Every structure is written in C-alpha cells, then in structure tokens.
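Presented below are the structures under discussion, each in the form of structure tokens.
Taken together, the values in this text are just the output of simple stated rules run on the coordinates, not laboratory data. Source: prediction; values computed, not measured. Cβ atoms are built from the backbone, for glycine too; each structure is taken alone.
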Structure 1
Amino acid sequence: MCGIAGIVTMTGDLELPRLQRAAALQAHRGPDSQGLAIYQAGHWQVGFAHQRLSIIDCTEAGAQPFVLEDGQGALIYNGEVYNYRELRQELQTLGWQFQSDCDTEVVLKALHQWGIAKALSRFNGMWAFAWLDRRKRQLYLCRDRFGVKPLYYAKVAGELVFASEIKTVKELAGRCFSLNHQVIGAYVQQSLLAADEQTFYQGIEKVPSRHTLCLDLSADKIDIDLEPYWEFPVEAEPVASEAALTEQIKALFTDAVRLRLRSDVPVGVLLSGGIDSSSIAAIMNQLVPAEANLHILSAVSDDQRFDESRYIDVMSKYLQQPVHKVMLQFAPGQAFDYLHQVTWHNDEPISSFSTIAHYLLMRQAKQLGITVILSGQGADELLCGYRKYLGFYLQALVRTGKFRQAHQLFHAFRKQGTILSQFSYSEAKRYLPSFLRSREEDIAGEALRDYQPIELGLPARMTVIERQKLDIARFSVPALTHYEDRMSMAWSREVRLPFLDYRLVELLLPLSPACKLRDGWSKYVFRQAMQSVLPAEIVWRKDKQGFINPQSEWLKQELREEVLRYFAPDSLIFTHGLIDRNKLLAKYERYRLQPAGQGAIWFRDIFQPLALEVWLRQCYR
C-alpha cells in the first residue's frame with residue numbers, strides 16, 4: 001500500500017524538486033521510503049514518484065520505482081496482488097529471475113511477459129499503477145477491477161499529471177481548477193460521492209476502475225486511450241444443488257481471506273459483530289497459526305443505542321481471542337476540528353460523521369501496531385444486504401406479474417421482523433418512485449439549477465442484479481472504498497477486502513435475488529454457507545445497524561450554534577451560488593423539530609451542505 005505520482009512532459013526541463021513537492025503532500029501513504037526518477041521515452045520525459053508503505057519484503061529490494069534489469073521497463077505501484085507467489089513460480093518456469101520477494105517485481109515482470117491484458121486477467125488484488133514500457137514507448141495507468149485503489153489524472157498545458165490523491169494532482173499541475181457543478185449537485189441533492197470518473201474539480205478525473213489508460217509516447221501530443229480489461233459477470237454458472245453452492249461459497253470465501261493474509265507485517269480484522277466481519281474473523285482464526293494472536297479491532301460506544309459490544313463479545317468468546325475495543329465517542333465540540341482533518345485527507349466532502357469514526361479507528365490501529373486490516377466492504381452490495389434491495393426485489397416481482405411471490409416475500413420479512421421494522425422514509429426516499437416521494441423544497445442555488453438528477457431506484461426493465469452491479473460500479477462501493485482508503489492511509493494502514501475478490505464477485509453477483517432474500521432474511525445463501533463457522537446468534541442476527549453514531553441528534557442540538565456559523569451569509573456555499581441560504585435555514589429548522597428517527601428530512605440533507613462548506617474552506621484554493 002503506497003502512493004504514486006507522475007508527470008509526462010515534452011518541455012525537457014522536468015526537475016526532481018517538482019515531483020518532491022507534490023509527493024510530500026501524500027507522504028502519509030508511504031512513510032517507509034520515498035523514490036523519485038525521471039526517464040526519457042522518445043521526445044517525452046516521464047517523472048515517477050513513489051511513497052512506500054512496506055508490507056511484503058520490507059527490505060530495500062522492494063523499493064520503487066522498480067526497474068527491469070535491462071532498464072526497458074519501470075513501475076510505480078500502489079496495492080497488493082495477493083496471488084503473486086503463484087505468478088512468480090509461473091514466471092520462473094518461463095526463465096525470469098527475481099532479486100526481491102515483493103509482489104511489485106512480480107507485477108512488473110508479468111506485464112512484460114504477458115502484456116497488459118493477459119497479465120491483468122491473472123492478477124487477484126487491488127492496485128493502481130503506472131507502467132512505463134520503454135521498448136514500445138508506451139505509458140500505462142491502471143486501476144483494479146473495483147477501483148479500491150485511487151488514481152487521478154489531469155491534462156494541463158500539454159502535460160499529463162497523475163497521482164494517488166487529488167491534492168497531489170493540483171500541486172503537479174500548478175494551477176487552480178474550477179468547481180464541477182454536476183458532481184456537487186449529485187452530492188448535495190442525492191448524497192452521491194464518487195459516482196463516476198469526474199471529481200469535484202473540473203478537469204481532474206479518475207482512471208476508471210477495471211480500465212487501463214494508455215499514452216503513446218511516440219506521438220507528439222498527449223492523446224490518451226481508455227480500454228476496459230474486465231467485465232461484470234452476465235449470468236451465474238450452473239450448480240448441482242443449493243448444498244453444492246453453499247460449499248462453493250464457503251471454499252471460495254475462505255481462499256479469498258487466505259490470500260489476503262499474506263504479509264510481512266501484522267494483520268488484523270475490523271469486527272462489528274455482523275455476519276460479514278464475523279465471517280472474516282472466523283476464517284482468519286482458522287488460518288492463523290495457533291501460536292499467533294488474531295488482531296481484532298472493534299468500535300464500541302457508551303450509548304446503548306449504537307453499541308455493538310454484545311455481539312462483539314459473542315464472537316470474542318467463540319473465537320477464544322481478545323478484542324481491542326475502541327471507544328469512538330468524541331465530544332461534539334471536537335467534531336469540526338475532526339471534520340477539517342478528515343476532509344483534507346479525503347480530498348472531497350465526506351458523507352457523515354462515520355468517516356471521522358473510521359479515521360479514529362485507524363489511528364488506534366496504528367497505535368496498536370496493526371498495519372494490515374481486513375474489512376467487510378462489498379458484502380452488502382453482493383448479497384442484497386441493504387434494506388433497499390428488498391424494495392427493489394418486491395418492485396421487480398410486481399412488474400413481472402409475480403404477485404403471489406411478492407406477497408410471500410413481504411409476509412416472510414414482516415413475520416421475521418427484519419428490514420421492514422427498520423424502514424426509514426428519510427433514508428429510503430431517494431430510491432422511491434417519484435409518485436411515492438413527498439415534495440421537498442429544493443435548496444440548490446443558481447449554480448446548481450441545471451443539475452440533472454441520477455436515477456437511483458429501479459428503472460423499468462432493470463433487474464435487481466443489474467442494480468446491484470450499479471452499486472458496485474458507481475453508487476456504493478466507490479464511495480465506501482474512497483473514504484476507507486483515505487482514512488486508513490491517513491495513518492499509513494492498509495485495508496484489504498475479501499468480499500471484493502473478483503472470483504467471489506463472479507460467483508455471487510449473478511445469483512438470483514431469491515438466493516439472497518429468502519424466508520425473511522437478507523444474505524440468505526451466505527448465512528447458510530457460514531453456519532458451520534459462526535455461532536447461530538451471529539448467523540441469524542436481525543438488528544445489524546452498521547457503523548453508526550448519534551450524528552443526527554448532534555446536528556439538531558449540541559452542534560446547532562456551530563452549524564449556523566458555517567451557514568453564515570458570507571459562507572462559500574452561498575457566495576459560489578451552490579446553496580440557497582434562506583431555503584437551507586428553513587429546512588434546517590424543520591429538521592430540528594423532527595422527533596428522533598422520524599420525519600422526511602434525512603440528516604444528510606443538512607450534513608452535505610455543511611460538509612461542502614468545510615471542504616470549500618479546507619481544499620478549494
């Protein structure tokens with residue numbers, strides 16, 4: 001896990017200090033060593049900067065940029081290819097020799113042996129890299145299949161600049177960028193973050209997930225070519241029986257966890273007490289040697305409404321392993337100091353106070369010496385874990401005339417007391433058909449008047465599986481992995497995601513929703529697969545709430561005076577024409593009068609303008 005940055009220019013005067021200044025902004029991503037180099041390829045100069053967090057082969061042999069012995073290839077790389085040992089053995093049979101034990105060398109030599117398309121098809125991991133092939137005079141930028149690792153770029157004044165973080169791209173470009181009103185509109189009006197390749201800055205974009213960006217260095221101008229290298233699965237592979245399917249899921253999930261334990265530094269797991277993180281912890285406990293301690297990190301609260309201690313203790317006792325419990329409650333008075341800190345690291349506005357909680361959790365991981373941490377992101381999207389998926393499935397059944405099946409499904413969830421009992425209109429409204437949504441006053445200012453809303457529900461003729469795919473590609477996973485990467489790298493921690501092993505995605509995503517939403521349970525087929533490795537109290541838990549805190553009530557009460565100061569007449573959200581102040585203040589007052597957990601106004605309807613103001617003050621210069 002590292003940081004990368006680079007410049008492609010024809011000016012002939014590229015100097016290392018320019019790279020050094022930019023790389024210093026993301027030094028937190030790689031505190032163990034810094035690498036800089038400038039290469040000539042045709043008429044172009046290519047500058048590489050690398051910030052290393054040593055995970056595999058912590059010696060100098062793994063330093064980057066990594067260069068082929070003949071000097072014809074160079075790589076800067078952020079991430080991990082977990083199956084590097086198997087690939088290394090295969091490359092050795094083809095005649096390649098290795099001078100290190102790191103996966104970086106394997107990635108570089110695989111790219112030169114097989115070419116980019118075939119090499120990427122063999123990689124199982126998360127990555128963002130820049131590969132300079134000097135023989136063919138080509139530069140490739142690439143991100144992993146699900147965009148877990150970030151990579152931004154901009155074309156400025158005949159140059160291409162790229163980096164792991166937006167702040168670094170801005171420094172490399174040496175110029176200001178205009179606000180992207182479409183992205184801001186999606187954030188303010190629909191609570192969307194990282195929903196496409198654009199950013200909050202006009203002109204700074206992301207290399208798309210599951211794509212390569214190729215730059216021909218024999219040309220006389222910057223002309224990029226984007227190509228996909230992987231596609232989402234179209235249909236499920238046939239299985240002999242449901243029992244065979246659950247065994248296949250268990251075996252593949254176990255292997256996904258096994259691969260992500262490869263590390264030369266301590267590895268831990270985030271445990272919330274839900275089935276996703278508990279499953280990871282249980283498999284880790286089976287795989288970690290008996291003499292080694294399993295490093296378990298859990299967030300707890302002294303507020304019983306938000307505390308998961310009961311289920312965390314169940315798992316601790318079941319695994320016979322201690323848990324590092326982290327009290328994440330922070331005083332409301334600290335909220336805005338933390339908001340500014342995490343916004344700087346996030347590079348874009350955050351979505352809730354939960355991002356702060358994750359930031360503090362990663363700080364604790366560093367204090368405990370846990371460098372690599374496994375997390376359950378991706379499970380809800382693959383297995384229809386979110387409450388909205390029940391609504392989508394019911395909608396799909398009704399549309400196709402399967403009224404009896406829809407009735408049985410609804411009745412099963414009502415009887416079981418799951419999902420339906422947790423329904424919140426304020427959260428669900430953005431997914432509902434227009435005729436079911438109550439009318440709300442639009443707080444958008446003149447600059448956002450042309451914003452065209454994105455359809456977030458289940459459009460006509462779209463299947464539930466296609467909607468799941470959208471969450472993985474656009475609406476959910478990108479936003480979650482964005483903040484999880486930034487908050488972990490703020491403290492130089494690496495987060496690994498077993499549920500986003502591409503083999504598991506190819507198995508689980510195409511499965512019928514009937515496998516995932518059944519008998520009043522979400523994630524049904526996975527619960528069945530995990531029965532033999534988890535206590536029943538965890539497998540069939542009904543009340544999992546996610547990573548939450550009393551943020552809604554804070555906005556109404558303890559933080560009110562500070563919120564109003566950020567909504568002052570000269571605040572940037574108003575002077576830039578992004579928000580109508582009078583309408584926002586009226587909406588905020590109505591929100592404050594809503595009883596806890598009730599009402600049509602979601603806390604994010606207020607928090608997003610607030611976080612946008614913090615971002616403008618912190619980052620928009």
Structure 2
Amino acid sequence: MTGSAKLLRQAITVIAVAMSLFHLYIAYAGPPNAFTLRTTHFGFALVLAYLSLPMWKSREGRAPTILDWLFLVGSVAACAYPVVLQDYFNTRMAYVGPVSVTDQTFAVLMIVVVLEATRRAVGPILPLTALLFLGYQVFFTSTSILRLLEYQYMTTDALFGIPAQVSATYVVLFVIFGALAERMGLGKLFMDFALALTGHQAGGPAKVAVVTSGLFGSVSGSAVANVMTTGTFTIPLMKRIGYPAPFSGAVEAVASTGGQIMPPIMGAAAFVMAEFLGVGYLTVAGYALLPALLYYLAVFLAVHFEARQQGLRGLPRADLPRLGEVLRERGHLFLPLVIIIGTLMSGFSAQYSALMGILSVVPVVLLRRTTRSEFTIGRLIDGLEAGAINSVLVALACATAGIVIGVIAQTGLGLTFTGIVRAAANEMLLPALLLTMVAGIILGMGMPTTPAYIVQVALLVPTLVRLEIPVPAAHMFVFYFAILSAITPPVAIAVYAACGISRSAVWSTSYAAVKLGLTGYIIPFMFVFGPSLLLIGTWEQIATTVVTSVIGVTLLSAGLSGFLMKPATVLNRLIFVAAAFVLIKPGIATDLAGAVLAVIGITLNVKWPGKAKVDLPHGNVSAGGHIEAPTSAPIEPEDFSEAPVAHRPGSRT
C-alpha cells in the first residue's frame with residue numbers, strides 16, 4: 001500500500017469514528033437545532049462517500065481525483081452554510097423572507113452533491129427518480145425555481161425533513177449497534193445458535209439460513225448485507241446436502257429480506273414509519289410482530305416440506321454445536337438486545353434505547369472469560385468505523401428521498417396520484433390494493449427500502465386511507481411491498497447477491513424466491529382485511545386471526561411445495577391453496593369454508609398421497625464429516641442498492 005493510500009485509509013477511519021462518536025454524544029446530551037444536526041449528519045455521510053466511492057467503476061482502487069475533491073469541498077460548504085448561519089435559518093419565514101443569490105447557490109450545490117453521492121452509493125435509479133420529480137416540478141407546474149430551492153434547502157420539510165431526522169437520530173445509532181455487536185461475536189452466536197437448534201433436522205442448513213438470517217437481519221436491517229454475511233456460510237451448506245443452487249440462493253434471499261420486518265430492530269424504514277404515524281417505535285414493532293412471525297413460519301415450512309419431499313437429511317449431530325453449550329459459553333451476548341427491548345418497553349425513546357444497547361456491548365463481552373478474547377481496541381474502532389460507513393447509504397438515500405417528498409408536498413402530486421388510483425380501481429378496495437401493490441413494487445425496484453417506503457407514503461398511503469383502511473395497516477401495506485421488491489424480478493437485488501454465492505441463474509433463483517416468499521405478498525392483504533393481525537382489536541379477534549393465519553400459511557406452503565404429511569397430488573395442492581386464500585379474509589363464513597377445505601385437503605393427503613419427487617444426491621458435509629467453511633468467495637455486490645457502503649477506498653464490500 002502506497003503512502004497516499006495509507007493516509008487516505010487512515011483519514012476515512014478517523015472521520016468515520018468521529019461520526020459515530022458525534023452521534024453517540026448527541027444521543028447522550030440531546031440534539032442541537034434541526035439544521036445543525038441534520039446538516040452535520042449529511043456532511044459526514046457526503047465526505048465519507050466521496051473519499052470512499054469512485055465516480056466510475058473503472059477507477060475502483062485508485063485515489064480520489066480532482067473532481068472527487070471538488071465534490072467533497074462542495075459537500076462541506078453546502079452542509080456548513082446552514083450551521084454557520086443557523087440563526088438566520090431558524091428565524092426566517094418560508095415564502096416570506098428573501099432568498100439571496102448565495103442561498104440559491106448553496107441550495108443547488110447541496111442538491112447536486114447529494115444526488116451524485118447517492119448515485120455512487122446505491123446506483124442511478126434513486127437519483128434519477130429524484131431528477132424526474134424535480135423535472136416535473138420545474139416544467140409542468142407553476143412553482144418557481146426560487147421557491148423550489150427555498151423549500152428544498154431552507155426548510156425542514158424536504159431534503160432536511162423527517163427522513164433526515166430519522167437517519168440522524170435513530171437509524172445511525174442502531175446501525176452502529178449492529179456493526180459493533182457483530183464484531184464482538186454476536187454474529188457467531190446467531191450462527192451457532194441456529195446450527196444447534198435446527199442443523200440436525202431435515203434440510204437443516206436451509207433452516208439454519210432461515211433462523212440465522214432472521215436473527216441477523218433484525219439487527220442489520222439490510223437484505224443484501226444480510227445475504228452477503230450469512231449466505232457465504234449457509235448457501236454452500238445447502239448445496240452440499242443436495243438442495244439445488246437456485247433454491248439455496250432463494251432461501252437465503254427470502255430469509256434475509258424478512259429481517260427488515262422482524263422486531264426488535266427491523267430496518268431503517270420502521271423508524272421513519274414511527275415518525276410518520278406519530279407513535280413510539282415499540283408500537284411499530286408491535287404492528288410488525290405477528291406478520292413477521294407468519295412470514296418466517298411460511299419460509300421455514302417451505303424449506304421443511306421441500307426437504308421432506310426431496311428426502312434431504314440434516315447435518316450430523318456430532319458435528320454441530322450443542323445448544324446448551326452455546327448458551328452457556330456465549331448466550332450472554334444476547335443481553336444487549338434484551339437491554340434495548342427492555343429500555344423500549346420501559347417507555348424510553350428508541351434513541352436512548354439504542355445508546356444503552358451500544359454502551360452495553362463491551363461490558364457484556366467482557367462479562368465472561370469465554371468471550372473476552374472477542375474484545376480488542378482494534379475491533380472496537382473497526383465497529384465504530386463500520387457503523388458510520390454502513391449508515392452512509394441510509395443517510396444519502398434519506399436525503400434523496402427527502403427531495404422527492406419535497407416535490408410531492410409542494411406540488412400536490414400525491415393527491416393527483418391518489419385520484420388516478422381511485423379512478424382506475426373504481427372505488428373498489430381489492431383492485432385498489434392490487435394496483436397499490438404493483439405500484440409499490442415498481443417504485444421499490446432498485447431502491448433501498450427506506451426511500452422506497454417514503455415515496456410510497458407520499459403517493460400511495462393517501463389512496464388507501466381514503467378507502468377507509470386503518471392508517472397503520474395502510475403504512476404497513478406499502479412497507480411490505482417496499483421490502484419485497486428486493487426479491488421481485490426483474491430488479492431483485494437480494495436475489496442478485498445470493499446468486500453471486502450460489503452461482504445459479506438469476507431468473508430461476510428469482511422464481512424460486514417469489515414462490516418461497518409468496519406468503520409475504522399475501523400477508524399485507526391479510527392485515528388490511530383483518531387489522532387484528534397488527535394487534536389492533538380485542539384479544540379474541542387477535543387470537544382468532546392468529547389461529548386462522550397460521551393454518552392458512554401452513555396450507556399455502558404445503559400447496560406450493562406439494563407436501564404436507566405426505567406428497568400431495570395436483571388436486572390436493574389446489575385445495576390447500578384455495579383453503580389458504582379463503583382464510584385470508586376474517587369472518588365466520590370464510591373461516592368455516594377454509595376449515596372445510598383444510599379437512600378435505602388433509603384427508604386426501606393422508607389417504608391418497610401423490611408421488612414423491614426423485615431424491616436428490618446427498619452431499620457430505622465434508623470429507624471428514626465436519627462442517628467446513630465455504631471455499632468460494634462471493635461476488636461483491638457492486639450495484640445492489642442495499643449493499644453497505646465501502647469503508648476502504650476503492651472497495652464496495
């Protein structure tokens with residue numbers, strides 16, 4: 001490594017650690033005024049992006065160019081201007097106070113540096129979307145460019161709006177927590193825990209992937225980062241025992257994607273939802289709990305039925321860690337998660353809870369001799385650095401999404417879009433939901449979940465609310481499809497990441513992922529028709545919904561895989577799927593119809609089973625009978641919108 005490259009690497013480390021420490025201090029001492037906090041947050045993110053990410057792929061691994069340095073200086077200037085003149089920004093009245101040429105210049109500069117940094121970090125789709133909305137406002141509305149720039153840069157309603165607030169307060173802290181905990185051994189605990197729990201069962205490695213990805217994804221909140229972390233271990237294991245490569249990649253992609261809806265931490269969009277709904281984060285986690293458990297139950301059952309259908313065995317018990325031993329030696333590493341949940345349930349803010357979780361990581365690691373070796377000063381610094389770097393993507397995505405939100409709010413585009421959807425659906429709920437689902441998936445393709453959700457809140461949620469859908473259900477509906485776009489072709493970013501490890505074709509893996517994750521596409525309709533699935537309603541309603549939902553999810557998984565207790569015939573599978581769809585809508589009539597179909601389907605499955613598939617060859621776990629680490633390195637996710645931002649110059653890990 002040359003001297004200049006080493007110096008650049010050290011500079012990135014110092015700036016990233018400084019960013020983490022700044023946000024930890026803010027969480028402890030309280031935030032300054034909105035402009036100071038949000039512009040400082042974006043300033044750190046922009047500087048790290050321009051130091052780490054080259055303008056073009058062909059320049060990866062090379063030192064920043066003069067143009068990179070100009071963008072970096074422009075970023076610092078555009079973010080420093082509101083801080084230096086904070087009294088002016090805080091006291092002026094929008095649409096009344098003058099907007100000087102200097103104000104306009106820095107506004108244009110801020111928009112340019114944010115869009116270019118976002119292009120480098122997450123690809124061109126999101127910044128192009130923002131440019132499309134800006135073009136609409138400039139050329140197709142009566143809004144003057146002067147007022148556009150004022151609204152975007154000099155108010156807290158657009159670029160520095162709610163997404164920026166959430167990114168600068170909650171999200172960055174939970175990302176730091178996830179990075180620090182992973183480097184202190186929590187990731188290894190998740191993997192050993194899942195292996196001990198499910199590794200010996202039929203299709204064990206696939207179940208390990210489901211459990212591990214759910215646990216790790218709830219901390220990381222990123223589908224692609226989750227795939228690249230846990231998939232490097234689970235996908236080769238699945239292939240080794242006989243699962244086809246497309247199915248192996250699909251299991252990991254679907255399981256990793258679900259991490260964003262799994263409490264306690266979920267993904268960044270959940271914190272944005274809490275702000276939009278005006279409720280505590282714990283309330284949003286409560287909304288998400290039952291749907292997330294149903295999602296993972298469906299994936300778990302799908303891999304179980306597939307394993308039974310194929311006759312796939314689990315891993316030898318002798319080569320797996322023992323659950324009791326794992327919990328004795330490393331189980332205390334779950335304590336930071338317990339502390340976060342306990343602090344949230346005690347009524348403290350998500351920001352304070354995240355801070356308590358972060359501060360508890362090192363003492364918990366040092367608590368037992370078995371984990372003290374995980375702690376070193378180098379790992380602590382690396383965790384703080386990685387936490388800041390990984391939050392860069394979210395910060396830039398939120399900034400660009402804020403630009404879109406500003407256009408929608410200033411032009412009234414949301415109301416126009418609502419009218420179009422309602423007219424196309426002819427005021428009928430189901431067609432409106434289907435149109436919203438399609439629009440949500442399209443809007444989410446190629447975007448990180450957070451900006452995809454934010455855009456959909458502005459464009460789609462008003463439509464659902466006007467159709468008398470409860471507000472939490474409307475938000476959760478679009479939230480789900482913002483997430484599921486990660487496994488929906490043609491821009492299935494989580495599937496692309498998994499294909500890099502499984503070496504399988506994208507389309508076959510995407511098909512398998514959609515089939516595995518089909519329940520995820522149905523669950524939003526379930527909680528729209530029955531909000532009790534979101535823990536809204538009486539306990540009797542919630543209990544009835546849970547029972548019918550579990551039965552429906554089980555039958556749907558059986559129908560799609562062709563196996564319940566025995567292989568299923570085509571007719572049997574159709575009955576299972578029909579029963580599952582009938583159970584979607586709550587009510588005595590539909591519940592009874594679903595129960596009758598379920599009884600018929602189970603009876604047919606027991607008495608007249610279908611033919612089993614031809615068994616796949618069983619690969620050994622290893623030549624010596626023990627679990628081996630994967631031997632092939634994964635392809636790095638260069639254009640995946642959820643991939644973590646690089647923390648070394650020229651890399652995109």
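For the reader, a short list of remarks on this structure follows.
- Among 1, 2, structure where FRET efficiency 1/(1 + (r/R0)^6) of positions 23 and 271 (r between Cβ atoms, R0 = 41 Å, to 0.05) as derived comes to 1.00: 2
- For 64, 55, 36 (Cα extents along the principal axes in Å, for residues 119-342 alone, calculated) the corresponding structure among 1, 2: 1
- Structure from which 14.9 was derived, Kirkwood radius over Cα pairs in Å, for residues 167-294 alone, options 1, 2: 2
- Answer label among 1, 2 for the case where relative contact order in percent (Cα under 8 Å, 6 or more apart), calculated from the coordinates, equals 15: 1
- Source structure of the calculated read-out (distance in nm of label points 7 Å out along Cα→Cβ at positions 311 and 527, 1.1) within 1, 2: 1.
- For distance in nm of label points 7 Å out along Cα→Cβ at positions 79 and 455 computed as 2.4, the structure of 1, 2 it came from: 2
- Highest-scoring label, criterion being distance in nm of label points 7 Å out along Cα→Cβ at positions 551 and 599, among 1, 2: 1
- When distance in nm of label points 7 Å out along Cα→Cβ at positions 239 and 391 is calculated for each of structures 1, 2, structure 2 gives the greatest result.
- Comparison of 1, 2 by distance in nm of label points 7 Å out along Cα→Cβ at positions 215 and 511 - largest value held by: 1
- Identity of the structure behind -12000 (criterion: helix-only ellipticity at 222 nm (-39500 (n - 2.57) for each DSSP H run of 4 or more, over all residues; to 500), calculated), options 1, 2: 1
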